[in-house]
Structure 1
Amino acid sequence: MQYISTRGGIAPVSFKQAVMMGLATDGGLLLPTSIPEISAETVDQWRKLSYPELATAVLGLFIDDIPPGDLRELVERSYSTFNHPEITPLVKQGDCYILELFHGPTLAFKDVALQFLGNVFEYLLKESGGRMNILGATSGDTGSAAIYGVRGKERINIFILHPHKRVSPIQELQMTSVTDA
């Protein structure tokens, strides 16, 4: 699978290149060159899968430069930090269904993506021998989710800035009292 910029100023890149690039060098967002078509039969088969199995199957459609076994391990490691066996349970409330996205380490929906991204960063940096410094600024739960996403990861340092006395006490503690795992 190749990824292209929304601004059209770069040649297509692989998933690994896209992850390490972040934003495209022309300032655009990176998108897959195509969206895989999924049959109704496949969707029916997916209904029986656990969250990590489903995530691996879906991600595998977009990631062809990480071996399937490694991808499965990255996904399993990423969601082992969640405190619910279903990871993101679908709960019925009256006539509505609600997808609970708050069972990750920081209770933020961002944990769903950032736990995986942290593991992918570590995997790619180990493969390349590189290092990464992440600098972020936030006034909310993005900072703590980013910190916990790379917590304890080799070859990665993270620095998160937040406005003094402008975040909730719990958010401040989540960003300032983290020790490496």
Structure 2
Amino acid sequence: MYQVLPDDASQGLGEELQRHWDKEVRMAAKELRMPKLTKAIVKCYGKPYAVLGIFSFTVEVIKVIQPVFLGKLIQYFEKYDPDDMDALYEAFGYAAGISLSTVALTVLQMHYYYHVQRTGMKIRVAMCHMIYKKALCLSSAAMGKTTTGQMVNLLSNDVNKFDEVTNNLHYLWIAPLQAVVV
């Protein structure tokens, strides 16, 4: 079987998130509030995930610019004048813009989705690690209140939501910007 990358190892990811969770529990106790797992996850994975928002924003900007280039290229053919060399060079520029933006879109989008899915996987693995560690520490009385099905559901279904949410979370702030621009 293949070896897991050291950055993706369950123990390291789980312990890092556990440190952030323990810190959140201490801060919540000082502030007399309930601890929030979301805060621990954001502190642990928020910065690299936020940087990926730049890629997502750039992808969406390219998606808006491409139709503009295409429209300008179509205008050239609608007003075709064989003697107008400036218009020809401008059309070449728009064609090059369409081609380059398509290449950039492909590269940026694949780069973005790779890292976003990897971040989601890291969160999922860290959460599974924490759930597993917690399950090992439960007393017999607590285990009596928790069914095996609940544990399996947590480890198989519920943590997969982190994979899904990381794919689309940036669109919460990008979509309104797109709506304003378009």
**Message:** Comparing mean projected area of the Cα convex hull in nm² across 1, 2, which structure shows the greatest value?
**Reply:** 2
**Complete:** One of 1, 2 was used to calculate distance in nm of label points 7 Å out along Cα→Cβ at positions 28 and 164, yielding 2.4; that structure is 2
**Message:** Comparing FRET efficiency 1/(1 + (r/R0)^6) of positions 68 and 172 (r between Cβ atoms, R0 = 35 Å, to 0.05) across 1, 2, which structure shows the greatest value?
**Reply:** 2
**Message:** Suppose helix-only ellipticity at 222 nm (-39500 (n - 2.57) for each DSSP H run of 4 or more, over all residues; to 500) works out to -12000; of 1, 2, which structure was it derived from?
**Reply:** 1
**Asked** Comparing relative contact order in percent (Cα under 8 Å, 6 or more apart) across structures 1, 2, which is largest?
**Response** 2
**Asked** Between structures 1, 2, where is FRET efficiency 1/(1 + (r/R0)^6) of positions 116 and 140 (r between Cβ atoms, R0 = 30 Å, to 0.05) highest?
**Response** 1
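Every number in this text was worked out from the coordinates using simple rules, so none of it is lab data. Being a predicted model, the structure only gives us computed values, none of them experimental. Cβ atoms are built from the backbone, for glycine too; each structure is taken alone.
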